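> Several structures are given next for inspection.
Rule-based calculations on the coordinates, nothing more; no lab input. All values derive from a computational prediction rather than experimental measurement. Cβ atoms are built from the backbone, for glycine too; each structure is taken alone.
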Structure 1
Amino acid sequence: MSIQSILSRKGSKVVTLAADVKVGVAAHRLRLDGIGAVVVTGAGGALEGVLSERDIVHGLTEHGAAVTDLPVSALMTRHVVTCRPDASVRDVMRLMTQHRIRHVPVVDNGILRGIVSIGDVVKSRLEDMEMETNVLHDYVVAKA
């Protein structure tokens, strides 16, 4: 199964913010949208980074309450691991494990097409496994 199949089901909406937005505003946006990360974009929608809840927690331990007044660019992850829409779910799970990340922007020819979370890929794998189990069960019952 490909990442595009996940995006087809969940949609390709991505919450983006500019790098100069305050961390407090970004944290509020994460809470309102019920998401764990925002993509930070620059001119023309170019991918500049990702700000996750984890980044904010790390910033809080380093800067205290003043973290909310910092720009997102001060805390965001700049070296963003991305994938293409045609990447397999298994490959993206490997990327997430290898890089210890929970969100992967989906980029095609330099254009942001969506974002997948660890929850999205796990849900997809569970659905695949359930379907395989049902097919095998039906096969065994039909042969009996």
Structure 2
Amino acid sequence: MSAAAREFPQITVRNLQRAVAVDLVGLEKFAARAVQRCMQLRRHKLTQLAKLREIFVLLISDRRMAALHRQFLDQPGPTDVLTFQHGEIFISAQTARRHARAFGNSLTRELQLYIVHGLLHLHGFDDRKRTDARKMERTQEKILRCAL
């Protein structure tokens, strides 16, 4: 492994659900490129993403996502993506499929968006305020274009 390859966290995509067929190999290749693009973004401080050695993207069912959403955010029902600071990005594959149809995206594109969204949260981005959310969306689109 080259020195440059060791600078970035290792990212693994795991499919823990059976409702939606996904291209794990393609998603993992995309995720590795997206990590590199995120790490190239200038940040004012050392972010969680820079500290991690490993990141796990876990594709789960709506049922499992709803349980996590309630447990950690006290919110009912499933959400699209939840990111935890130890390097876990949980993605609901069923929600991704619904959103892809609703927004006219492919399932792959929607899953890629959620991976980038989770990585940006690990890299210190926040989307709770409107201005921060817009900045995060612009950065997401830039990374999506560059990591394809």
Structure 3
Amino acid sequence: MTAPELVVAIDTREQKPYRFPQSRRQTLRTGDYSLCGLEDRVAIERKRLEELFTITGRDRERFERELERMAELDYAAIVIEADLPQILRGAAFSHVSPKAVAASLVSWSIRYRAHVFFAGDRRHANALTRRLLEKYWRYHSGGADAGPG
């Protein structure tokens, strides 16, 4: 029996989705990226710097509802297209304190069990998202030995 293929599920609301070798657009209950057939187990939420300040400020309640759904999953992550020093420099378009953004990320990671990754930029965030989903897929479909890297 052949093992099923890894196909990344990309939420239809993603405006500029990441690229993956195999993917399918579909409406996801939570997150921006998941795995086809495992949408109720794993989710990755992608955030640009601008979005990060928005979800910490005026869209906080909506995003925390998203995090509540993500907390129900086996694995959930927030992949940020910025690094911590960029975040701590703040955002010219926002009145939200950079320290409040950083504190919110720490709080959310603990309260909602959402792993937070600072990828630095879009290209690295795409690669990291792919790696996280591949690793989850390997663990899920291949048992405890998920291979190197």
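> Using distance in nm of label points 7 Å out along Cα→Cβ at positions 51 and 115, single out the structure from 1, 2, 3 with the greatest value.
Once distance in nm of label points 7 Å out along Cα→Cβ at positions 51 and 115 is tallied for 1, 2, 3, the winner is 2.
> Here's a follow-up. Given a value of -15000 for helix-only ellipticity at 222 nm (-39500 (n - 2.57) for each DSSP H run of 4 or more, over all residues; to 500), point me to the structure among 1, 2, 3 it was derived from.
1
> Let me ask something additional. Given a computed value of 35, 16, 12 for semi-axes √(5λ) of the Cα gyration tensor in Å, which structure among 1, 2, 3 does it belong to?
1
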